[in-house]
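Only the coordinates and a few stated rules stand behind these numbers; no lab work does. What you see is a predicted model; the values in this text were computed from it and never measured. Cβ atoms are built from the backbone, for glycine too; each structure is taken alone.
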Structure P
Amino acid sequence: MKRQQLIQKLEILGKDVFSIKDLKKLFPEETHLKIPVKRMLDAGVLIQITRGIYTLKREKLDIEKVATQLYYPSYISFESALSKYGIINQGLYGLTLATTRHTKKMTFADVECEYSKLQEALFFGFDLINGTYLAQPEKAFLDQIYLMTLGKRIGNTSEWYLSDLDKEKLAEYLPFYNASVRKKVSELGF
């Protein structure tokens, strides 16, 4: 496997992160993939994100995009999305994501990514923006309230800027959540 072949195939697939297993599918004729991967790591063509997971070296690594691909399916939600939308104004040191898989924390490129499990029935309300799955503001708000009612998150909702949330979209999404979430949202004036 030559460097240029690898780069071309990965760019065609649009895959930012990959494993040796993924490479075996792309290059079935290759028997010893670890050797060329090691050479490309040493040459600085590849970066190891975490054990067994790699990416092509780029000028700037898009952490959010990689995070949603690394532990798939997932989308950016909770504090990260709320901060991005200006609903909360606290600075964040990591990235918070929703997933249908087990809750998990990972660190890569010096960023802590916290994946919180949601029921599959709650896995909706996100968009693909520039290759990154991001919760809509209303969904991030409801996801955060959901984890707060479960005691898995804390937050002072009196400091949140909620006036720009779409009430119709909240009304559409709210029936999927339990009574505790609906009660808390009602207490917040929705």
Structure Q
Amino acid sequence: MPRSNPPARQQPGQSKGQGHLRIIAGQWRSRRLAVPDGEGLRPTPDRVRETVFNWLAPYIEGAHVLDAFTGSGALVLEALSRGAEDAVALDSNPAAIANLKNNLELLRCPRGQILQTDALRYLQGPAKKQFDLVFLDPPFHQQLLADTCNLLEQHQWLSEQAWVYTESEAAPSTLQLPANWRLHREKKTGQVYYALWQRG
């Protein structure tokens, strides 16, 4: 956000003291939505989201989506804007969950199920449905990514040729992910690796 500009007129869905995210494309293109300040709630940067959704463009329409560590909700909102059939978003942070629910209400979107829960605990249970597209951007340095991926596979949360997007502090080639996942695309920005996998 700009540091020294004079205060701007509030946009719908924004509050004082909050950041914002911008939806890049689709039904809600260019809409700006509030994001509460807090560690782990910064949206995936616009340029990265644009790259990721260019990768996913052929697979978004009609997809059933899971965002297991939703944070700001930027990825799940972008997917819904671009035509995903429905989405489940998980986070243990009550402020993140309340904000995402509010943003979906502002957008008048009934296609998102927002749950305040621990992702690993949720995925340890029997699969309630199968997902075509999964976003995984867990907190770094907590060894969460590999465990989450293995639970998705073990408990049959994924459709036959599901796509999984990961953000990690370690190179994709070093991640201990299920052996039947094929690395499709990868990119590094700063110290973060972005990767898209396909279940095979």
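For percent of Cα pairs over 12 Å apart, for residues 45-84 alone, the calculated result is 57, so let me know which of P, Q that is.
Q
Going by mean count of other Cβ atoms within 10 Å over residues 21-28, which of structures P, Q comes out largest?
The maximum falls on structure Q.
Of structures P, Q, which gives -7000 when helix-only ellipticity at 222 nm (-39500 (n - 2.57) for each DSSP H run of 4 or more, over all residues; to 500) is computed from the coordinates?
Considering all the candidates, the number was obtained from Q.
Matching task: 16 is the computed value of percent of Cα pairs over 30 Å apart. Pick the structure from P, Q.
Computed on structure Q.
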